[in-house]
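Multiple structures are listed underneath, in structure tokens.
Where a number appears in this text, it was derived from the coordinates with a stated rule and is not lab data. Everything numeric in this text was worked out from a predicted model, so none of it was measured. Cβ atoms are built from the backbone, for glycine too; each structure is taken alone.
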Structure I
Amino acid sequence: MTIYVIRHAHAGSRGGAAGFDFDRPLSPKGHAQRAHLESLLAACPIDAVYSSPYSRCIETVAGIAAARDLAVEERDELLEGGDAEPVLALIARTDPRHAVLCSHGDVIPRLLRRLGSTGVDGVNGTAQKGSLWVLETDGAGRVVAARYEPPGVPD
């Protein structure tokens, strides 16, 4: 099965957000990145959409979920500041379904480093805003291959 790991699209600077960083919405550039992700995944089978509870993450994947009549399921494993192990456990529990996971610029590189340490080919720490990692699993929830798709609108 396939797991699509997305770093949330561009949301502007932390200092420019009104209110809490948790509520920071996508910027115009982020909306363009979101549209690119939606087009990349338009023909892909997706059974579940998981997201960090941060607004910018939910907003990034809302269209992907809506196109399939799915809800975006908020998952604390994907919260900013999190570690790779809970994300790997989520991936293992998700298999054999095809799923989208949306998280942050600190969590995804940790996940990628962990995958690289287990011998998954093609993994590096790259995770630009609005980018996509396509992870192939072996049916037992273990990632066996990875491919990177850069954002359609540069970060």
Structure II
Amino acid sequence: METENQKNISVNRKAKHEYIFLQTYEAGIVLQGTEVKSLREGKINFADSYASVRKNEVWLISMHISPYKQGNIYNHEPVRDRKLLLHKREIRKLTAQINEKGLTLIPYRLYFKKGKVKVELALAKGKKTYDKREDIKKRDLKREEERNIKF
């Protein structure tokens, strides 16, 4: 899904295993200077991060961006709430879906697009244990078929 003007920073691979994606949104993110430099080095961790709507604004919560090595006193706080930039109609739609259906917003991918950092948010529903097992079985069967085709 990466085009010529997009450069992936990081992908939350665990999210595909834990959630069923229903819809994705592209959002800008408000960052400090040293955070961008750390992202260019790929120093990011999505573990347990999610997005929530507060006072008609979308916030990315508990995403870890490591401090920049040369950042000295101007360095940023590694885990802090970061504001996401979406259109009002998208925020209203997301709020309705999250409250009504019990869905969650998770960050799936971070990338640079025309020099700006973008977040791909996924409106997702949590998978049950049996769904996860089913996915693993399908993946294993697909691998077996590919091995048999090679020989």
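Structure above, values below:
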item: Structure from which 1.5 was derived, distance in nm of label points 7 Å out along Cα→Cβ at positions 22 and 126, options I, II; result: II
item: Comparison of I, II - label where Cα Rg over 2.2 N^0.38 Å is highest; result: II
item: Structure responsible for 2.9, with distance in nm of label points 7 Å out along Cα→Cβ at positions 46 and 70 calculated and labels I, II on offer; result: II
